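Please treat every number below as a calculation from the coordinates, not as lab data. In this text the structure is predicted, and so the values were computed from the model without any measurement. Cβ atoms are built from the backbone, for glycine too; each structure is taken alone.
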Structure 1
Amino acid sequence: MKYIGKKVIMMAATLLTVSFLVFLSFFVMSGDPVTSMLGTQATPEKVEALREEMGLNDSFFTQYFRWAGSFLKGDMGTSYSYRMPVESMIVDKIPVTLALTGIAFLLMLVLAVPLGIYTAKHEGGIADRSIYVINQIIMAIPPFFAGILITFLFGRIFRLFTPGGYVSYKENFGQFIGYMFFPALAIALPKTAMAVKLLRSSVIGEVKKDYVRTAFSRGNRSNQVFYNHILKNAVIPVVTFWGMALADMVAGSIIIEQVFSIPGLGRILLTSISNRDYPVVEAIIICIAFIVVFINLVVDIIYQLVDPRISTQEQE
C-alpha cells in the first residue's frame, strides 16, 4: 500500500507538471484566442473588452491557478471557440479513443504472442527469417502511413470498409467495432513487430540458461518446460514493453483518428490547438496524461505479480 501511495503521489505530480507546461506554452505562444473567436468582427475595442471579460489580461499565475482551482472542483472550464462547457465536448470522445486504443492493444497481443513463440521455437528456419524481414519493414512504417495504406488496400480496393464511414457506438456498436478494426490495425502493426522481436529474443535467451537443462534432466517434457518455465520467465521484460506500447498507442491514436475521420479526442485536440482554445486542450491533455500514468502504475503492479522476486522494497 505504501508503494501504491507513492505512485499515486508521483501521478499527481506528473499531471500537475503537464498542466503547468501546457498552460505555459499557450501563454507564450503567438496568437490570440479572442481574435479567432471574433473573426472578421475583431476590432481593437472588442478584442480588449472580451479579453478583460475572459480574464486573459491577468498574469500567467493568476490565470493558471484560477483554472487549476476550477479543474480540481470538477469544472473543466468553458471552450473559447464553442462557448460551451468543455466536459460536454469531450465526454463522448473519450470512449472512442479508449476503444481504438484497446482494440489496437488486443490486436498486438493476439498477433505478437503466437508469432514470438513460433519464431523462437523455429530459430534460424525459413519462417523465422521471413518473419524477421517482415518485422523490419513494418517497424520502419509510421502508423499514419500504415493507416493510409490500409485505407487504400482494404477500403478502396477490397472495399471491406467505407473510408470516412464512421458509425457511432451509440448508434450501432457492432458497426462501430467493425470500423475501428482497421484504424486499430494501423496502430498495432508497428508495436506488434517490436513485440514479436522482443519476445523471440527473450525466449531464446531463457532457453540457454542452466535451469532449463536442469528441468529437462528431471524428465519434463518439452512443452512442460517451455510453458511452465521458459515462457513464464521470458514474458517478464515483455510486460514492461506492453505497458509502454499501450501508453504510446493512446498518444498515437490522435494521428490515426485524423486519417480515418474518427471523432475522438485527437480531432478536437488539433482543432482546439489551432484555435488557441486552451481550456479544451488542457482538459484533453490531462485526460491523456492521466491514462498514460495510470497505465504505468498498473504495469508496475502487474510486473510484481508476474515476477514475485521483485519486491516492493527493491522498486522503491
Structure 2
Amino acid sequence: MTPYHVFNRQQWSALRANTPLLLSDADLTSLRGLNEPVSLADVAEVYLPVSRLLNLHVTAARNLGSVVESAFLGRPAAATPFVIGVAGSVAVGKSTFARVLQATLSRWPDHPRVELVTTDGFLHPTRFLEERGLMRRKGFPETYDLRRMLAFLASMKAGEPNLQVPVYSHETYNVVPGRFQIVDRPDVLIFEGLNVLQTVPGASIVASDFFDFSIYLDADPVDIERWYVDRFLLLQKTAFERPASYFHHYKDLPVEEARTVAKGIWQEINLPNLLLNVQPTRDRARLVIRMGQTHAVEEVRLRRT
C-alpha cells in the first residue's frame, strides 16, 4: 500500500469544499513568475484545496499548543508561527507557487499574517563562493550558510521578533550587502527553496525539523529542463539586458547559441543537483504536487497520517 492518498486534479479540486475564491486576475498578475502561467482556475482547483488543508493544520497545531502550554505546563499559551516548507527543482515553479499560496493563506481570517522567506538569502556571497571554486555548484548544499539558516528557523519557532533575513538579488546573482527582510512573528511562515527538505550526514538538526508541514513540487526532469531553457531565453530579452545583471554578457547571443548555453548550465549544475540532492527529498514531504508537460498540476499525493 502506498503511504499517500493519491488524487487526480478533479478529485483534488473537489476538496476545496466551500472555500471562497478571493483572488482576482489582477492579483495573479503580480504573483506569476516568468513563463509560469497560473490562472484563476488553477487557484480554485489546486491552491484553494491546499489552503483549506493547511488552515485545518494551523488550527489543529494551535489547539495542541494551547493544550500543552495551559493544561500541561500551566502557563498562558504563546503562539508560534506555523512553518511550511516548499521544495522542488530550479524552474519547477516554487517561487510562483509560494507567492500564490501566501496570497490564498492570508485570506483566511484566523491567520492573516503570512510571511514568505526563500533560502536564496542564505546562499553564501559570490566572493565566498568564488574563493572556494563553488560558483559552478551554486544551489548545492555546500553553497548555503546552513548555520545561519537553522539559527533563523530556531529563532522563528522560539517566537523571537524582528528577525533579519538577508536579501538576495537575482539580477546581481548575489546577496545584497546590508539589506534584510524583517520577519516579525507571523501567523504562518512559508519557507521556500531547493534545499529545505535535505538532510545533512552527521547533522543533529536539519531545516525540516522546524516545519509543521512540507510540500514538494514535482515534475519530469525533461520537462523542467525545457521550462528552464525557455525561461533563460525570456530573461535574455528582459533581465539580462540590464547592465547590472550578472548574465548581461549573454544578452546578444543568437537564439540557438543561447539555448545551447542554457542547456549546458542545466546539464552541468541544475540537473545533477536535482538528481543528487533535491529529488531524493521528495518522499519526505507531506504533500507532493505533480505537474505535467504544460506546467499544469495533474496529480496530488497527500501522505497518510
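Tabulated values for the structure
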quantity: Comparison of 1, 2 - label where FRET efficiency 1/(1 + (r/R0)^6) of positions 107 and 291 (r between Cβ atoms, R0 = 25 Å, to 0.05) is highest; calculated: 1
quantity: When Kirkwood radius over Cα pairs in Å, for residues 171-250 alone is computed for each of 1, 2, the largest belongs to; calculated: 2
quantity: Ranking 1, 2 by FRET efficiency 1/(1 + (r/R0)^6) of positions 83 and 275 (r between Cβ atoms, R0 = 30 Å, to 0.05), the structure that comes out highest; calculated: 1
quantity: Read-out Rg and Dmax of the Cα atoms in Å, for residues 211-258 alone, computed value 14.9, 47, structure in 1, 2; calculated: 2
quantity: For helix-only ellipticity at 222 nm (-39500 (n - 2.57) for each DSSP H run of 4 or more, over all residues; to 500) computed as -24000, the structure of 1, 2 it came from; calculated: 1
quantity: Of the structures 1, 2, the one that 17.5 was derived from, the read-out being mean projected area of the Cα convex hull in nm²; calculated: 2
